[in-house]
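Participant: Next come the structures, one after another.
The numbers here are math on the coordinates, done by the rules we state, and not lab data. Everything numeric here is computed off the predicted structure, so don't read it as measured data. Cβ atoms are built from the backbone, for glycine too; each structure is taken alone.
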Structure I
């Protein structure tokens with residue numbers, strides 16, 4: 001199951017789901033998360049371990065964090081080899097002055113948008129799909 005690669009189909013079938021949690025980004029030196037912590041994403045960089053986790057998890061573990069955001073999951077099963085899908089979405093969000101931190105999972109792309117701007121982001125996504 002490799003997912004969709006056709007950009008027109010991806011845009012035309014675009015729907016999104018907003019996660020109710022508030023997420024944050026954090027970094028930890030040494031490359032290991034504390035016991036009991038289950039981040040939504042962990043990525044090893046030269047400077048340390050980057051984590052995406054809920055704000056509640058970060059605060060409960062005393063982890064310094066930045067960028068309170070909301071996660072929007074793009075419901076279409078996009079291929080990891082799809083070309084232009086996230087670029088199109090990021091461009092439209094940028095036109096509205098909104099930064100986005102996209103993360104691609106095996107089945108779906110996830111957009112981390114600034115907390116408080118999630119409804120605006122969802123409206124932009126709906127406009128993209130309607131115009132496709």
Structure II
């Protein structure tokens with residue numbers, strides 16, 4: 001589950017999930033909800049799947065690097081994603097993102113993200129699962 005909240009001139013994501021993989025999936029969905037607004041406008045095109053690998057074991061840095069990779073995919077290749085398959089193992093995070101290339105005729109964008117920040121960044125394991133906070137500069 002994710003919740004978008006306003007933070008000064010930024011937007012943030014509060015995340016909760018029983019699993020770390022679920023937390024990373026929800027963070028990715030939240031990022032593209034910030035960018036595109038309604039995720040339903042993003043179609044899943046099989047030839048547009050992208051694979052990602054983020055090295056590391058620290059959950060906080062995995063989250064930051066994962067979201068930064070997705071942000072770069074949008075900024076550099078204009079990719080919009082709405083579905084994600086995420087696994088985490090001893091080498092890091094492995095994911096496939098499903099979506100399509102941005103089409104200004106069909107897609108309306110909600111926010112321009114300038115940067116993924118470290119401000120208030122946290123990932124915490126609890127008895128019920130995982131909680132995280134992430135702030136993006138808009």
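Participant: When FRET efficiency 1/(1 + (r/R0)^6) of positions 34 and 114 (r between Cβ atoms, R0 = 30 Å, to 0.05) is calculated for each of the structures I, II, which structure yields the highest value? Can you show the working numbers first?
Facilitator: Working: I: 0.70; II: 1.00.
Structure II comes out on top.
Participant: I have 14.9 for Kirkwood radius over Cα pairs in Å, calculated from one of the structures I, II. Which structure is it? Could the numbers behind the result be given before it?
Facilitator: Numbers: I: 15.6; II: 14.9.
Structure II accounts for this read-out.
Participant: Still on this structure, please answer the following. Here Rg and Dmax of the Cα atoms in Å, for residues 18-81 alone was calculated and came to 12.9, 38; which of the structures I, II was it taken from? Please list the in-between numbers first.
Facilitator: Working: I: 12.9, 38; II: 12.1, 34.
Clearly, the read-out refers to I.
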